[in-house]
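Each structure below is given as structure tokens.
The numbers here are math on the coordinates, done by the rules we state, and not lab data. Worth saying up front: this structure is predicted, and the values here are computed from it rather than measured. Cβ atoms are built from the backbone, for glycine too; each structure is taken alone.
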Structure I
Amino acid sequence: MKFDKSRVFTAVNAEELKVGSKVIISDTIASLELKVNKWIEGCTDNVHKLIYIRGKDEHSRFEVEMGSSWMLAYLVEEAKDEGLKWTDLNLGYALRGVSISLRVMVIGINIDPNTDTHILLSSVGWIKDDCLKDWELITEIAT
């Protein structure tokens with residue numbers, strides 16, 4: 001295996017990458033190639049979960065779980081389409097209905113592990129965890 005340019009995502013094609021994918025991130029091609037080569041050799045220290053794709057007005061569009069954003073992402077493993085889980089969401093995240101044309105924001109989170117209702121959505125209310133399959137994370141919020 002070698003560095004595969006078709007796995008590199010930039011600000012131009014960021015929307016083609018799924019949130020939840022495992023990626024290697026960097027701000028320069030040289031650094032990205034170095035990190036990818038280390039991964040090919042078996043080092044997984046540089047592999048991160050993509051949690052958000054910032055808007056088109058941002059130069060560092062790829063946000064990973066450690067809370068930082070980067071200019072380049074190298075796809076290691078595509079996210080599986082298992083639907084949203086309440087633990088994937090944070091306050092302020094925007095969601096779009098899969099089968100309805102509705103956009104909402106997460107305005108409350110119940111962290112009690114003994115319930116099946118964790119997420120409060122604006123203009124919808126509290127929804128059961130199994131209903132999150134009817135929603136998708138919006139990676140870009142239109143103004």
Structure II
Amino acid sequence: MRTRLGLILWLLGLLFPLAWLRQFSTAYRRSFDVIFGPEWVHVILHVALYAVLGILLGRVLRISLDRGGILLVLAIVFGTGILQEFFQLFSQGIDPFMRTAQARAGFDLGVDLAGGLLGLGVLALYKNKLARLFA
């Protein structure tokens with residue numbers, strides 16, 4: 001039950017456009033831009049956020065780490081990434097049909113999928129370690 005609640009809260013946190021809050025406070029905008037402005041920070045955060053999502057999905061859905069389970073988790077990660085990108089663009093007033101917006105969203109989706117795969121890899125290592133302990 002706690003893992004399901006954690007997954008729901010994680011999804012809500014992922015989908016909430018934090019950059020949208022920049023318009024309400026100059027101090028928040030400055031802090032946000034300093035912390036999240038560098039591209040490498042953006043990439044690392046996307047990888048980390050979606051790695052945790054992959055782990056949570058794997059645990060909540062109790063997937064086996066075969067092709068079907070991996071594809072299911074990656075499909076959910078991809079769908080979540082699309083929603084997040086849409087909410088980000090919408091909250092910033094950016095036309096999602098602009099080429100630059102599409103290129104940026106495409107890059108972010110690739111990073112999100114890499115994070116999801118990383119999370120599944122961590123989950124596989126964890127499951128393998130547990131299996132060896134009880135073998």
| request: Compute distance in nm of label points 7 Å out along Cα→Cβ at positions 27 and 75 for each of I, II and report the one that scores greatest. | output: II
| task | Can you spot which of I, II the value -28000 was calculated from, given it is helix-only ellipticity at 222 nm (-39500 (n - 2.57) for each DSSP H run of 4 or more, over all residues; to 500)? | result | II
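Quick check on the output: 1.1 is distance in nm of label points 7 Å out along Cα→Cβ at positions 19 and 51, derived from one of I, II. Which one produced it?
Computing distance in nm of label points 7 Å out along Cα→Cβ at positions 19 and 51 on every structure in I, II gives 1.1 only for I.
Which structure, out of I, II, was relative contact order in percent (Cα under 8 Å, 6 or more apart) calculated from, if the result is 23?
Structure of origin is I.
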